[in-house]
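Undergrad: Next come the structures, one after another.
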Structure I
Amino acid sequence: MPWFVFIGHDGPNGPAGRKQHRPAHLERLEALAREDRIRHAGPLLDNAGEPRGSLIVFEAPDLASAENFAAGDPYVREGIFETHEVIETLAVLPN
């Protein structure tokens, strides 16, 4: 199954919205983790060490499925992420 990178960049409502919607965001990620389909998930940090977005590397059957997963994320649905993108990647290392 291919790997995808989901990058979300917080908008102005990021700090307040993250706290409110974090449980639902994590619940969604934990479903993939139980299937061993997440390689990395965590916040992007600004220079002060505060979250300013998220980076998630996960497996999905295809780009459309990966985009649908990202679109259903609470941070996307609730406008925490001002922008987000999903990109297919090729794992070279570790092999």
Structure II
Amino acid sequence: MKMTVDEKIICPYCHREMTKWACPPESTWGEGVHYICFNDECSYYVRGWAWMMEKYAVHASYRYHFNPITGERGPIPVWDGNALKNAIIED
């Protein structure tokens, strides 16, 4: 999937613009700029807390994630509301 410089990436759950995020090079998520929905009211993130507790008995959730290089979409785990925010790319 090729993207234009000005193209906005929208979360399919809350319909808000997703945020550019610098994926750590040592991670298994791939390199470069990814997009994450950091909306704390997004239904995907909100319901993730209960789902993770029910299925895995852990206090964690996930945010919606998109890798524009591979096209991969889906959850990226978070352990609190500020997790991963330290790598947000400000335009």
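Just so you know, all these numbers are worked out from the coordinates, no wet-lab data involved. For clarity, every value in this text was computed on a predicted model and none was experimentally measured. Cβ atoms are built from the backbone, for glycine too; each structure is taken alone.
Undergrad: Rank structures I, II by relative contact order in percent (Cα under 8 Å, 6 or more apart) and report only the one at the top, that is, the highest. Show your work: numbers first, answer last.
TA: Working: I: 49; II: 26.
Looking at the calculated values, the largest one is I.
Undergrad: Could you tell me which structure in I, II was used to calculate helix-only ellipticity at 222 nm (-39500 (n - 2.57) for each DSSP H run of 4 or more, over all residues; to 500) as -5000?
TA: Details: I: -11000; II: -5000.
Computed on structure II.
Undergrad: Another question, if that's okay. Given that mean count of other Cβ atoms within 10 Å over residues 36-43, derived from a single structure, equals 13.4, which label among I, II identifies that structure?
TA: Matching structure: I.
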